[in-house]
Structure I
Amino acid sequence: MTGYYTLRETEKAVGERLGGLEIDVEAMMALSNLHRTALVVRNHFEQSVLRDVDLSWTGFVVLWVVWIWGDIETRHVAEESGISKGTLTGVARTLANRGLLTRTTPADDRRLSVLSLTDRGKALMTELFPRFNAEEIYSLEGLSQRRIAELTRVLRHMLNHFEQTSTARQAEVRQEVQSSTLPNLATGA
């Protein structure tokens, strides 16, 4: 089960609620399934391989980014991890308190902060990542190598599409919403 309701129950309820609206059901179902799958995978990893080392998904991703890129500015860690700088502050503090990374301020630019893995952090990632990868393999069980490659191509296509067009599309959608009759929840209007 992926949540309180099964996938079938959810799809039935969505179909009943959205019947009559002019929507692209296939697009909705594709992204709904992508979202649900991402949540299930994240939960599985947190409850299996990350649990015994007491790491959250976000904590692992921050360690991964710093492990892969080496000494790296916090703003880049936040961006690569898909979290806000404020969220990173708390995560980095927790990881530093556990002796897994350090935060330094370069002498030539006191406005910047740089994260680095400690020897303990490097040792953890070196031992943990093969176990993490075993769960990646488990997550794709039943898919042929051809289908895994196809899935990778489709997801990369989506990522490239967003990298190339997302900023302009966000501005366009915000403009449409501002000129619509949708209520502004921030102002109450």
Structure II
Amino acid sequence: MKRPPVPADHPIQVYLADANVLYSRVLRDYLLYSMRAKLISVAWSEAILEEMSGHLVDNQPAFTKASANRLVNAMNTTFPFAQRDPSEADHLALNDLHLPDEGDRHVIAAALAADAPFICTHNVKDFPPEIMIQLGLTVITPDSLLCQLICEYQESMRWVHRTSVESLPGATDESTLDALRRAGTPRTSGLMAELLGLP
């Protein structure tokens, strides 16, 4: 399936992807293929990739450290400008902030480093709006982001879905939609089913 063109004046927004989003194979594929389709730009940091890799190795028996290294290398080779590591200044800018989970401080610093106005995460509660507003950041769930893309760019997102299915041996439309539901993006799964004409 040929990748559909997008309007020349389409503004490409930068989304900093949290490790809990990149952890999911289907969400990672959807986001990265959306970037390949030039619908969005996705950014991450070395720390985010390390967190993603650690959870994959810990939680998936077949996923080894070598598997993690191959995945990280593939992501950074395919998208060489996506990794944006925070500078000392980015970290210093957050010194006076009190966060619900101090472990998420590096995620905000990475968003600043990437000039990303959006943080895409499942853990919305860990990024209070009053703090995000101060920093000019908006937090969005992967379900909300992908639903927005499906509504605005139907043909491009159909290509994203088809490419995601074809990239995983044995995957089908149905198994991929089920994976989306299990990954915490049920509305995305429903919208994509409608787009594909599936029940």
Structure III
Amino acid sequence: MEKLKAFIEKRVNMPVEDLNSIISLFNKRTIHKNEFLIKQKDICNELVFIEKGIFRHYHYTVEGKEATACFLLENNFAFEVVSFLTRVPSQEVMQALEDSVVYAINYYTLQQLYLKYPLLERFGRILMEEQFAEFKKIVLAQLRETAEERYLKLLEERPELFQRVPLKHIASFLGINNTSFSRIRKEIMSNA
């Protein structure tokens, strides 16, 4: 819970008593490798802080193939934003890629806390801004960069993914098939 507390404190300066009251309402859970945090067509009812582990956030293309949107690691919140905020069934899936420990709070509990603690509502806004900025970076990279450029950037900025995530999921995140991904990796290795 200390990581969750530190995550919130980094974004808002909240009285300790208020923060402790809020954090006490998060429930600790273990999610095993390959279990789902959210499935397609479910409504996302929880805001989840990842203390340990990694999740893959993906959707299905019109061809029925999985397309990875992002990877969520420790010290991040995981939730399907459209479903969570608008209370509609999710079009996306979140799955644990390794055994994970999370702290979850129910949507309706969080809404009540926003009313009671204005600084928590501010934290929620900051969290959404951070999520939106990260989403925008991913979308722009898909539109403006080649697969090779995206691969090199990912290797530089998030090297831990290559130790913890199956390469087929990284290829999906980069928007390429496994064959193209293997070719790009081989070319880069031979040029190094």
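None of the figures in this text is laboratory data; all of them are computed from the coordinates on show. Just so we're clear, the structure is a prediction, and the values are computed from it rather than from any experiment. Cβ atoms are built from the backbone, for glycine too; each structure is taken alone.
Observations on the structure shown:
- Top of I, II, III by distance in nm of label points 7 Å out along Cα→Cβ at positions 30 and 174, largest first: III
- When FRET efficiency 1/(1 + (r/R0)^6) of positions 38 and 94 (r between Cβ atoms, R0 = 25 Å, to 0.05) is calculated for each of structures I, II, III, structure III gives the greatest result.
- Origin of the value 3.1, where distance in nm of label points 7 Å out along Cα→Cβ at positions 62 and 102 was derived from one of I, II, III: III
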